[in-house]
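**Student:** Given below, in the form of C-alpha cells, are the structures.
No lab work stands behind these numbers, since they all come straight from the coordinates. Note that the structure is predicted; figures quoted are calculated from it, not measured. Cβ atoms are built from the backbone, for glycine too; each structure is taken alone.
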Structure P
Amino acid sequence: MRLTQFTDYGLRVLMRLAGAPAQTMTTEILSSEFGISRHHLVKVVAALAAAGFIETQRGAGGGIRLARPAAKIRLGDVVREMEGDQALVECFRADGGACVLTPSCRLKGRLAEARQAFVAALNRSTLADCAVEPRLVLEELR
C-alpha cells in the first residue's frame, strides 16, 4: 500500500499536534518545521478540520489544535478519511475504469480485502501512540 503525500502530511500534522496538545499551532509554523509548502498544508488542514480531527481558529492568536484527545483518534480512520476516494487500482474508480480483465478478474476482491486489513491494522493504534514531541522536531531542525 502507498499513501498519498496528502495523507502523509495529514498524519504529520496530527502527530505534531498530539505531541503538544495544549499548544495551538499555525500552518506557517508547521510548514516551516516540515519543510513543505504552506499552500499545500492549508489544504491538508482544511481536510483534517472537515473530518473533525482538528479545530481551527482564525485571526490573531488563532491556529489549529486537535479536536479530541489523541488517544481517541485511530490511525486507520485518519488514513481512510484522508485517502478518500483514491482508487487503489483502476477498477476501484467510481466509473469502474476500463480494465479489460474486470469481467473475470480474481484480484479485485483480494485487493479490497487487503485494503480493509491495512486500515484495520492501523486502527489498532491511536494518534497518541505516534505523538511527536516538539523538542524532537526542533532538535532535528538544528
Structure Q
Amino acid sequence: MFKKIFTPGNDSAATNLALLVMRLWLGPTMFFNHGLDKLVHFHDIAPNFADPLGIGQPVSLALVMFAEVFGSLLLTIGLLTRFAALMLVIDLFVAFLMVHQTTLSGPNNGELAFIYLSGFAALLIAGGGMISLDMVVFGRGKKG
C-alpha cells in the first residue's frame, strides 16, 4: 500500500485527477477574480493600467484580459491547455517581474502572481491530463 501511495507514476489516475483539480481550481479563480472584472470594466481600468512593455495601456490591458478571460476558460475546460497555460504564464511572469518587481511581501507585492505562475507553469509542462477536452479532440493514437 505504501509503495502505491509514494511511487511516482506517469499518467496515473491520481496524476490525471490532480491536473483536473488544478485546472478547475486555478482557471475559474483567475476568470472570476481577475479576468471578468477587466472585461466588464475595460474602459474604466485602461487609463490607469500598468504598461510594463511600453505598448500602451489599452493594449496591455487587452492582452492581459485576453489571457485571463479566454486563457482561463480554455484551461478550465481543458482545451488547448498548454497554449492557455502559456498565455497565463507570460501574463503572470510579466506581472511578477515588471509590475511587482519580484517583491513577495510588503506593499504592491507580487505574491499572488507568483503563486498563480507556479500553477500555470506546472500545467504548461504537464498539459491538461487524460480528463480534458484535449484528450477528446487530440487524444492518443489519433492520426493527423
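**Student:** Could you tell me which structure in P, Q was used to calculate relative contact order in percent (Cα under 8 Å, 6 or more apart) as 28?
**Tutor:** That value comes from structure Q.
**Student:** For which of P, Q does helix-only ellipticity at 222 nm (-39500 (n - 2.57) for each DSSP H run of 4 or more, over all residues; to 500), calculated from the coordinates, equal -16500?
**Tutor:** Going label by label, the one that fits is Q.
**Student:** Right, next: Tell me which structure, out of P, Q, gives 18.1 once mean count of other Cβ atoms within 10 Å over residues 44-51 is calculated.
**Tutor:** Of the structures listed, the value fits P.
**Student:** Once distance in nm of label points 7 Å out along Cα→Cβ at positions 68 and 100 is calculated for every structure in P, Q, which label goes with the largest value?
**Tutor:** The structure with the largest value is P.
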